[in-house]
Structure P
Amino acid sequence: MKKKNNFLEHLKRNILRGLLSLIPILLVFKVAELTYIAIDKNVMSLIEPLIKIEIPGLGLLVLVQPEQVYCFLVCFFSYKIL
């Protein structure tokens, strides 16, 4: 009887811990989703009148791509100088 009771307590405790460990993971995904939507919506409001079509994710790409090109150029020219 006592062994069965310990097992149920152990099971309850571990299920609760597992569910509590999911909360931070879900929060990270929700914040990432909201950030993506906010960036994409704001940048696309500037781009959409120019291209006249809606392409999901283009706002984030337009925001990130110049930074990648800049990093590539800095690395390329700093390597050549050094």
Structure Q
Amino acid sequence: MTNKDVKEYDLPEIENHANQISGKYGYKANILNVKSVGVAGDDRTYGYVVELEGKYDPEVLGDLSSQITNKVKGVNRVVLKIL
């Protein structure tokens, strides 16, 4: 992976957008300064990881992670912070 393969995004803007979505479900989103590889269709994608803080609820988390990865440009992975 080279720098040309990864678009640069505004991290505060990504975090703000992710928090707008996750806040509706009672979660707080933090953007990690880590890029991961994902797959969209037949292509590889390179994007940031969003860390969610909140209660473990598999049904909500499945829906929420899909919404964030589909709607927030520059994100391709969502993880849950376990305390």
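The table that follows gives values for the structure above.
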{"quantity": "Value 12.5, 37, calculated as Rg and Dmax of the Cα atoms in Å, assigned to which of P, Q", "calculated": "Q"}
{"quantity": "Comparison of P, Q by distance in nm of label points 7 Å out along Cα→Cβ at positions 41 and 57 - largest value held by", "calculated": "Q"}
{"quantity": "Identity of the structure behind -10000 (criterion: helix-only ellipticity at 222 nm (-39500 (n - 2.57) for each DSSP H run of 4 or more, over all residues; to 500), calculated), options P, Q", "calculated": "Q"}
{"quantity": "For distance in nm of label points 7 Å out along Cα→Cβ at positions 25 and 65 computed as 3.4, the structure of P, Q it came from", "calculated": "P"}
{"quantity": "Among P, Q, which structure scores highest (criterion: mean count of other Cβ atoms within 10 Å over residues 49-56)", "calculated": "Q"}
{"quantity": "Structure responsible for 3.8, with distance in nm of label points 7 Å out along Cα→Cβ at positions 9 and 33 calculated and labels P, Q on offer", "calculated": "P"}
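A short reminder: the numbers here are calculations on the coordinates, not readings from a lab. This is a predicted model, so every value here is computed, not measured. Cβ atoms are built from the backbone, for glycine too; each structure is taken alone.
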